[in-house]
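Engineer: Below: a set of structures, written as structure tokens.
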Structure P
Amino acid sequence: MKNEIIKFDNPPKIISASSVVGKKEHDGPLGKLFDIVDETDAFNQDTWEKSESEMQRLAVKHVMEKVALKDDDIDALFAGDLTNQCVSSNYGLLNFDIPFFGLYGACSTAAEGLLLSSLTVGFGIFNKTVTVTSSHNCSAERQFRYPLEYGGQHTPTSQWTVTGSGAYIVSKDGKGPIISEVLPGKTIDRGITDINNMGAAMAPAAIDTLTRFFQQSKTQPQDYDLITTGDLGYEGHRIVKELMLGKGFDMGKQYNDCGLMIYDRKKQDMHAGGSGCGCSAVVFASHIYNELCSGKLKNILFLGTGALMSPSSVQQGQSIPGIAHLLHIKGE
């Protein structure tokens, strides 16, 4: 088997991270860890799409302020979101005088941005990059399902789109968790057509990436302090554990999912958990990043999992492809 893992001789560092969230995220188990909160979810804007753009602007502004950097210090900005043509990123980041790369990886966008940042910094193309992504429950529901006013009911396997934005600075210098190696995901389609079961659609991609990584790195799940997907929710997390065990890999207690970490599913009535670009982005930018910086976590795998469909493809009855990008990150 060809070794597809990309290793860095001079591994890049994540020197700063910031998180911006709405009310439900602040009310969840990680609420106190987020940097910026708006209990109205509006962020002083008059449309939900503008609110999401403002979240990205705030996240990037804050992540740079944390380490006293200005636009001129950043070589590139990688950004994406769930809205059509990534307009939340395009409009939200207009006032930053930084070269811009727009991404669409659905819920995998945080990991995709970090992966691309690590490649460009780790191999000497750039010195410092910013990566940011976001989702907003109201803009996502309007685009992919029904406007909130419709009052549609959620199925037990459905996930709640997180209102949040996470941003990071990847640098060749400075202090912070180290991205030691990465494994880009492959598009996997197992014929799932249910838009209300994203976990089942994305789980096969996570299984493919994890299996390839363990086989090629000759490691086991037990070699890591934490393995987290983002975001498969309850259904996808269960599927990954069961099918990985069948492949000879016991995911054990180390395995968690950002969609399960961000909400209290029962108390907040969140069905299968959280989803959206902002889900893994804010969980990593707050809880996981803090644990890596403090030394509580020293060796983790972070997988961004995304469902690569559009409203049109779903309406036309096409199945939902999934993707899962992996980053192997070590503490300072």
Structure Q
Amino acid sequence: MSYATRAQIERARQPDLLTFLQRYRPDELIPTGHGTYKLRSHDSLKLSNGKWCWWSHGKMGGVNALDYLIKVEQMKFPDAVQLINEQCGFLDSQPKQTQAQRKEKDTQTEFLLPERYLNNRRVTAYLLSRGIDIAVLDYCFQHGLLYESAEHHNAVFVGYEGKKPRYATLRSSLSHSSFKRDVAGSNKQFCFSITGQGGDKLNVFECAIDALSYLTQVKMQGSDWRQESILSLGGVYQSSPYKAPEIPMALQGYLNRHPEVQEIVLRLDNDAIGRGAASAISQAVRDRPVTVEFPNQGKDYNEWLMRQKGIAPRPRVRDEPER
């Protein structure tokens, strides 16, 4: 998107950061008290009473989500405006004729995959260092599910509607970095997934790396990992006790496309948010059995895999500049 209308800008200035993140990246929110939060990727960025403040960056702060996307995520102004309008549903309020015309145009411009690098060497090295099997990685590379971006050499995990890319999330290939972000315009109904040959059971994870770690574990056990179906939710959030449990958009989208799924296995993180999300999803899904399998060791399936392979976890750097 190369421009933003005045009406779109006015709407984009309305949502506060908490409201926006609850819709866009709920997994980023870590409760620290009554109505207060910190961010998972920036633990010095605090939210309270609708305001945010990034203490480690000269007390940089603000109220609305637009300021956050520009100052912290370093997004271009028109891209940030469009992202907020999309995630907060403001596009639905446009006049029908304008919306139809814009929808036709946005199918070409609203979601663009990052440019590919000439090879996948850095991403391959990074994911191998996380214990993921090379055969699993090769499958993803060959099927367009994963590649290395030209800018910054991030790992790009891609989700599809049929053969059309509709979702992508970025993950830094630097071992000391915690950078991760969905590509603007991504549709979470089409999160990263692999449908195996035995597609009646679906294994659900919080992120793509955990999903690939599980496939590696299946291969290590001597079983055919290509029989397994996996889905990344693109993050989870702490459910509210005052709101009825809901099926995550990524899971509902997958089930709509794959009615053959007869069983769901939730393999989420073994922490407070992961356990809460597993409980909420188990209550929300009523038409098929749901079981929960937390990792036997560590917080998530990748930590468990790394321990199985004797790989020491590497320290993460917080509050790095976003890219």
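Engineer: Given a computed value of 15 for percent of Cα pairs over 34 Å apart, which structure among P, Q does it belong to?
Structural biologist: Details: P: 15; Q: 22.
Working through the options, I get structure P.
Engineer: Mean count of other Cβ atoms within 10 Å over residues 226-233 computed as 29.6: which structure among P, Q?
Structural biologist: The value was obtained from structure P.
Engineer: Here's another thing I want to ask about it. 25 is what came out when relative contact order in percent (Cα under 8 Å, 6 or more apart) was calculated for one structure; which of P, Q is it?
Structural biologist: P
Rule-based calculations on the coordinates, nothing more; no lab input. Computed from a predicted model, the values in this text were never measured in an experiment. Cβ atoms are built from the backbone, for glycine too; each structure is taken alone.
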